[in-house]
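See the structures that follow.
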Structure 1
Amino acid sequence: MRLDGMHHITMITGDAERNVEFYADVLGLRMVKKTVNFDAPEAYHLYFGDDQGSPGSILTWFEFAGARPGRPGAGMVHAIQLGVASEESLEFWAERLAGRGYRSERRERSLGFADYDGLGLELVVADDGNPPLRAEHPEVPAEHAILGVEGARAYMARDTDTDRNLLTGTLGFTELADGEYRLDGDTRHFRWGYDAATERGLQGAGTVHHIAWHSRDEDHASWQDRVAQAGMHVTPVIDRDYFFSIYFPQPQGILFEIATSSPGFAVDEDPEHLGEQLRLPKQHEHLRPLLERRLTPLVNPRAAARQEA
């Protein structure tokens, strides 16, 4: 039984329109689903990723309109690493970001920057074996496209012994150094690491809500049992329409999820038209007239380009 790297990472934003503009236009990802938060249907839940909506490429946001800015602190993820193919790609993205008004910082084999909410992002040269998960965008040459999510870093709330056994003994991570881990799956891997916190965190716009690891469908119930046996307070299996999930706070205080591959994002939309219509969880379908009035209208950039062609 092995986790196949990361499934998705979910953040908070205060502005759905800017969210779509930044991730589906500036970064060139595909908007693969426009739905709402299961627990707060007045809030959008937006998904972005590669052309197929593949696990390992997915970044998602809850939009709480007008949410105050947050800041990452102890027990919170503070940086997400996105893969690109080469050093030349880093130069391309530095110029593209600058042209759209975003500052970046060149580092060794990486490029650091923040989105409109202040979320910390880093483009890293991904040349150690992850299959490319690429989205098409007319302004982003294929050789420079983002290739999936390579890793994430969090601030420690406690020392690194706190969750070492959970990561290595229960979830199957390999410890590379103190506070540095790698999760190797059958097809993908993911780097996970900790840094010392300098201040207390504040959840809000621009912060990470949770990170989900990718489980084979047939292993999911076994993962729930395994996590519970490790002493974690784990939820029942929850149907999230596009995958099944369990959730548990890990010892550093970070919310972990384990999510399945199936049924995937094409379960309720044609694969050629992902993210073009508002899809609602079954229990909220009766709210559609109300939600369509209240939610800010969002245009999927890929659909808009198709209409203009």
Structure 2
Amino acid sequence: MIEVAVIGAGAFGREHARVYSEIAGAHLAAVCDIDEERGRAVAERYGARFVSNSRELIGTVRAVSIATPTASHEAVACELLAAGIAVLVEKPIARTLAEADHIIEEARRAKAVLQVGHLERFNPAVMSASRLLTRPLFFEAHRLSVFTPRSLDIDVVMDLMIHDLDVILSFVDSEVREVRAAGVPILTPHIDIANARIEFANGCIANLTASRVSAERVRKLRFFQPGQYISIDYAVQEAAVVGVKARSGGRPEFESSLLDVEHSEPLRLEIESFLAAVEGAEVKVKGEDSRRALELAVGVTDRIREHAERAGVALSR
């Protein structure tokens, strides 16, 4: 039985606490939050003790989920990693590359498990589609959400688009060559709608759109590779493939089918993977993976700021 704790009792933290309470191999020992009323409510719901400071967890748990605002990730993660506690930190890993490097280095120095919560890596539709990868040449991603008062400390690139950036980076075995992007603030001081065009050194192109002020909720990724078109719907966990079958002496024939997808809750799969890593299995989403996604997200944000400056639009930092 692995003693675990959840730090941050907001929308994400409550879900982490719920999943830990449901997994037979884990015991949710504590919930930590600076808001005592909120933290105690979650702790009492799942039979855990409440603590107001993450330092109180040292020596009492083997693993934690960190679901606090991004600005606090570095300080909280590094202190616990230094104590040898395994850490699952929500994405993005940190605000800056320097902060991400500090977290990664602390995990390496302490020989502690570090996994980052890029949830879509554990989406069954993504895992099913990944088995068909050959040489992807073109990606199109749409991630649209209605406005909610959460994650407003970061922009839509770090909040939503980074999911697709991470998946695409895991699919494309090539370095990024060029990033073009544009975006605007609508309901917050930060970027609320963004579009990016990314070109890789091997010629692959990715077009991504992310919005947190849309009238509908869309989570889709499509990609094309020689002889195939593959479509992923994250929300309903479906993946479809259209292939071309050559016919002698005639026009090619198109074949379409749904991939076999074993539906499951991505967060549960993510946490089960983390707990397996605590027991010695390989970490599925390493700190270095998340740093690469963060670096690309920072590049997208930088291009958006450059575009906004030329257009005379002020963006909050």
Winner on mean count of other Cβ atoms within 10 Å over residues 103-110 once structures 1, 2 are ranked, highest first:
2
-10000 is what came out when helix-only ellipticity at 222 nm (-39500 (n - 2.57) for each DSSP H run of 4 or more, over all residues; to 500) was calculated for one structure; which of 1, 2 is it?
2
Please compute relative contact order in percent (Cα under 8 Å, 6 or more apart) for structures 1, 2 and give me the label with the greatest value.
1
Among 1, 2, which structure scores highest (criterion: Cα Rg over 2.2 N^0.38 Å):
2
For which of the structures 1, 2 does the calculation of Cα extents along the principal axes in Å, for residues 15-86 alone return 28, 28, 20?
2
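Just so you know, all these numbers are worked out from the coordinates, no wet-lab data involved. Here the structure is a predicted model, which is why all the values come from computation and not from measurement. Cβ atoms are built from the backbone, for glycine too; each structure is taken alone.
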